[in-house]
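Structures follow.
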Structure I
């Protein structure tokens, strides 16, 4: 009888593969990172399965479709915020201490979820019905508690200003999830909590009545420019995936074939819009610096110009922040590279004005200020540019900066 080979078979040589006990959590973490980086539509379930180390059929045993997975990640992020704020005791006799504790807890939660927290930028666009209400209830409860503590510190603050400052604080503590600058968790929490807390005593300019709508002036006659302008408007209003070439053609008063004479695809239009936004921000920086004579004036000029642009023409920036995942990877890398260069320019002038800041700290503060400006101009609060500028400048400079009206009065 032939002896059995001493060489182990595949089944004998390896321990049986065990299903990880936390497979669902692995899927959720991989999905949250993917959605945070690229938005909703650009993410594919097979990519999430690969990142989680499982097969696509295994993923479907836990989540029936992409929306179910997205909704669960958004709920999980909201739950993390709720857990952070519930742990902070209510202290009516010390509203300033309660407010700082809330901001520190939320910052720590944002840092802990740094690779996934960017979901908050798109959850409102894609969540449906019960899921949207679930997340919204947690966000509103958090906002109201912070606003209550703020008004406890400043009982004379009007409701609209308290609401605006609270929204800005929330945007500051969420900002670490919007970039990848490296710094220790302890340093991030301390720096960002301090920046958010300083907003508590900012004097925002009065909430003036909305100005009468100014004439939009003349539009370019170039068909390519018309197509680009109408596409940006449609993408901002309805989202990239819900806009068709036929929609764009109708808006530009062209047949669909006319669109393809200028752009090979809808994605090519989006890519051109992104570079238009990037070029606009780069030009804004050069123009703002040309009006400054000192580092402090450079920071004031940059914040003022960026706030003005976001308030007056925020469609293109809203599309940029929401749809970046829908351009091909190489272009996405190049666009983000240019974005980092722009942030570095801001940070360089900030460290010249505040030499106590390290370059990394300056980048964190710049990202926080930019996040506030973008979030507030996308919100329904519709603040004026000077109110937004006051908040951005307090984040960057750490002290009050005279408003335009104050400067005029001082000159008189």
Structure II
């Protein structure tokens, strides 16, 4: 069987893999790009999840020419409230509120169904000439002096100057490359579902900290909300696998009645939650991006946005090296990407871990401390503004060009 050869080979057809393909091909059209995806054709259309996209990622998507296709399905987050209570509490006091704009008319984040984001990215990749191969399960990796070679379970072979692994938190390519990682399990699962309600949410996001973990209500179009509902894993399995009446009763206890009657739309699923951090992001001819490099708890809503930061930094590293005539797969080139991204990723991993441990318990003295801390932040406008800019991805002075809304 012949070998498919290109300048850049991306393994993983999610938003990160597609983002790298589109960003590189937009700015360096002469580079040949191949993307292989383990999933069969069309599976991405069945993804029930939605994601919070920070303002910096929105700027990148606009610069890449796909935001106009996404925006009809995007719901801006106009404000946010944070509470801390038990499920049985009759009242949930609000300890922290955030306004939704980082600049006039620019929300700090939008909620977008994953299908509405992946579809335009795929279409743009194909328009730019990216070769996409479905049902290609990476099964082997060989790193040579001038190329990386990936073989698939069905016997296909792909070679490139640079191989990018964007194949998820359980990345096989990361292990084949010999890159070690740290992982621990929180004993929690995140239940994901979409709920329709009779009253409008007015673009408000809600984060309710409960003893079992955060319960987030995130606004979607057409009087709907996306839930990220954290429970201990054994409880999450019981709730998800129970009948509809059990699920709706448990949901109503946590959601409340402020948006009226609730109707669950589509499937409900539970995903195990943990922290995964790769010890290295690059090797010669090889780079990690997205969840293959880092998987964090959704408590801060930054998992997808960390992946988009990888996209912007890696694409800029590759494109600028190519323009200078440098070898895009050399370690000296890829080290720039690693330096750019590793500290930010480590910092966000530690932050999400501390928040998870601090807010996923019912220890009274700790509850008093954290509620006092939230109340103090709520009374300091300057600190709130800083946190909003951090959440929007706009606090860093050395952010990649795409995240600033500039072409590479």
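Comparing distance in nm of label points 7 Å out along Cα→Cβ at positions 53 and 77 across I, II, which is largest? Working shown, then result.
Numbers: I: 2.5; II: 1.4.
Structure I comes out on top.
I have 3.0 for distance in nm of label points 7 Å out along Cα→Cβ at positions 45 and 301, calculated from one of the structures I, II. Which structure is it?
Numbers: I: 5.4; II: 3.0.
It traces back to II.
Out of I, II, which one gives 3.6 for distance in nm of label points 7 Å out along Cα→Cβ at positions 101 and 325 as computed from the coordinates?
Comparing all candidates, it corresponds to I.
Compute distance in nm of label points 7 Å out along Cα→Cβ at positions 109 and 269 for each of I, II and report the one that scores greatest.
Sorting by distance in nm of label points 7 Å out along Cα→Cβ at positions 109 and 269 in descending order puts I first.
Can you say which of I, II returns 18 when relative contact order in percent (Cα under 8 Å, 6 or more apart) is computed?
Values: I: 18; II: 22.
Comparing all candidates, it corresponds to I.
Tell me which of I, II gives 111, 65, 42 when you compute Cα extents along the principal axes in Å. Please list the in-between numbers first.
Details: I: 111, 65, 42; II: 65, 46, 40.
Value 111, 65, 42 for Cα extents along the principal axes in Å corresponds to I out of I, II.
helix-only ellipticity at 222 nm (-39500 (n - 2.57) for each DSSP H run of 4 or more, over all residues; to 500) computed as -11000: which structure among I, II?
Numbers: I: -21500; II: -11000.
That value comes from structure II.
Computed from the coordinates by the stated procedures, all read-outs in this text should not be read as laboratory data. Here the structure is a predicted model, which is why all the values come from computation and not from measurement. Cβ atoms are built from the backbone, for glycine too; each structure is taken alone.
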